[in-house]
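Please treat every number below as a calculation from the coordinates, not as lab data. Everything quoted here is computed from the prediction, not taken from an experiment. Cβ atoms are built from the backbone, for glycine too; each structure is taken alone.
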Structure 1
Amino acid sequence: MTSLRRRNAESGYPRGDETKARIIKTAISLFGENGFAGVSAREIASAAGVPAPSLQYYFENKEGLYEACIADIHASAWEAIGPVTCEVEELLTAKADADKVIDGYCRILEALADFLFAMPDAASRALFVAQHRSPSNSPTSKSSGKSATGRRIQECCAAIVARVSRNRLTDEEIGMVCTTINGQLIIVHLAREHVEDMMGWQEITPERIEALKSVVRKHTTVILNSYRS
């Protein structure tokens, strides 16, 4: 097994890490299409082009692989959205004016849109998340709650609403505002059939992503500005 850890002379990356990443990518796709119970560990290994024992070596069992898929999605989300979230947190700490933090909220949503729709395997991740949210299609998971990444982004968005509204809203009201704003993207992400019916989008192209971001920015700015008075 130690040979799996040797570096690939051409790429410079550990071959074992490449194999592990390929298994996770394949598992996200197959779990998304079929649910946790609908695909076997052997089928995942076959689709990933690795021996079946590789899954036990890297993940112990199918449940461990499922957890690794969730962790991979969370890590990818923070890689995409984390930098702008940190920038906006700094604006809040510096007590920047409302216009700047509203723009910051819009930039967080634009980074989220790119993660949800523009990155490789976005469609596979969307299917996986939809399956994961259905108890009948996913195992009992310690990662079923909101991730640290999700909480941090949510807290940043809530802090923006609180700042813009000058703390006149209750926590529940702030939560409703954030849910309404962020839901503009989440509905497109998770309800693909609804989007197809409403907008006729069978494919989310780069041009459509940019158009969506433009609409979301306009809506978000209007909503947040309405709480300044």
Structure 2
Amino acid sequence: MKIRIVYCEESREDGFYRGDGLSLLVDDRILFDTGDDPEKLRGNLSRLGIDTGRLEYVVISHDHNDHTGGLEAVLSENNSVTVYGCPGFSIGLKEMIESYGAKYVMLNSFAKISKNIYSTGEMKGFYKSCFISEQGLVLSTAKGVVLLTGCAHPGILRITEAVRLHLPVDLHMVMGGFHLRAADEATLKDVAKNLKKMHINKVGALHCSGDNCKKILKDIYGTDFIDVKTGDTVQV
């Protein structure tokens, strides 16, 4: 199973659009989040040689523009995809998806999406004094279980523990946004050490994780820290 970094703040080479958002592609058929802009998403998918008509599912981690902004680029070219969201997402997002004729499914709890692909279901987080609904994408791979997160507003440790309750095996990798850009050093070290104690083999932090988070994770994980950028492919 392969994960391609379609969109984030940094790219490995010139020619990719970059910005404050996130989009990951699993096996060229499942898009996890869509970045913040439809033209940027469309451009990066094209550069990666991805035909949006081949996409089967779009999983939205949470209802913020830096994760939903590119969704119309997919729906305008392929309305046969199934879009997975959470009950706490806005009515406006639901109506936009359905206006293109696409199927919209809201997941309340841990659920199977496709063979070896799961959602954590809706988890509640807190952002700017408001509750926010978020889900993670879970992959059962040849190397073990992989958790992908959009921003991890409910807390990266809490999301990881929730996955372990439903799939009671050690996770091979956690990758995505950790929402720790503003965290102090003590908090960052605590998170990194606890991920290590959970026997998670590899971590890849991007988007809202922050440079200090990446540095501390790299200090603790060494070569098992994955430095991922737009255009990269991670094989699991």
Structure 3
Amino acid sequence: MKILLIGASSDIACHLYDTYKSDYDFIRFSSNDEFSDVSNFNLQDPDTYIEIEDISGIVYFPGTIVLKPFKQLGLEDFKNDYDINVLGLLKILKYYQSSLIDGSSLVFISTVAAKLGMPFHSSISMCKASLEALAISLAAEWAPKVRVNCVAPSLVNTKLAKRFFRNDKQKEMMSERHPLKKTGKSEDISHTIEFLLSKKSNWVSGQVFNIDGGMSSLKI
């Protein structure tokens, strides 16, 4: 099974790759050549993409965490977030749609903030909500050939979120915000992604999986 990992330098992508590389033919795309099977990859430039046939799945990891009051967010901040989170995905899908085989699976990474209102998240929540809407729309349009789902994590201890885990006090504060009193790890997300790529989920499409320590649905 050929699975494209877009944004393969992310900690979650790395855990997925390291854990399941014997089960899938992962093809990694990253601007960081250390984590890429495609040289000089630039998400925003389809001329740097490579032709691949018989694709069984695509996982789209690129994301941003720009948390500012709305007043401090410029239009360029919104545009940059949109370019990375949404427009990059559209370019990937436009390029590789015709190579998807019957039964293929697409997984987009959203965020708990697309469902749960949080201060300072206006840009990223808008972008990730767009991914969820796109996933549901494409799941309908491309059925029954292609399944499309989203995984929506809360805060996960990764490179992208490292500024929220700089000391024990911060870690404790972040944990206390979640009903399960802990923040996520890369494996919490990667195992769900693998489920959605696999035949174990072949009757699942158009869904958003909230992997968030209960934050989006529990108040305790």
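Out of 1, 2, 3, which structure matches -9500 when helix-only ellipticity at 222 nm (-39500 (n - 2.57) for each DSSP H run of 4 or more, over all residues; to 500) is calculated? List each step's numbers first, then the result.
Details: 1: -23000; 2: -7500; 3: -9500.
Clearly, the read-out refers to 3.
Out of 1, 2, 3, which structure matches 2.8 when distance in nm of label points 7 Å out along Cα→Cβ at positions 132 and 196 is calculated? The partial results should precede the final answer.
Details: 1: 2.3; 2: 2.8; 3: 1.2.
The structure behind it is 2.
Tell me which of 1, 2, 3 gives 13.1 when you compute Kirkwood radius over Cα pairs in Å, for residues 44-99 alone. Please list the in-between numbers first.
Working: 1: 14.2; 2: 11.9; 3: 13.1.
The read-out was computed on structure 3.
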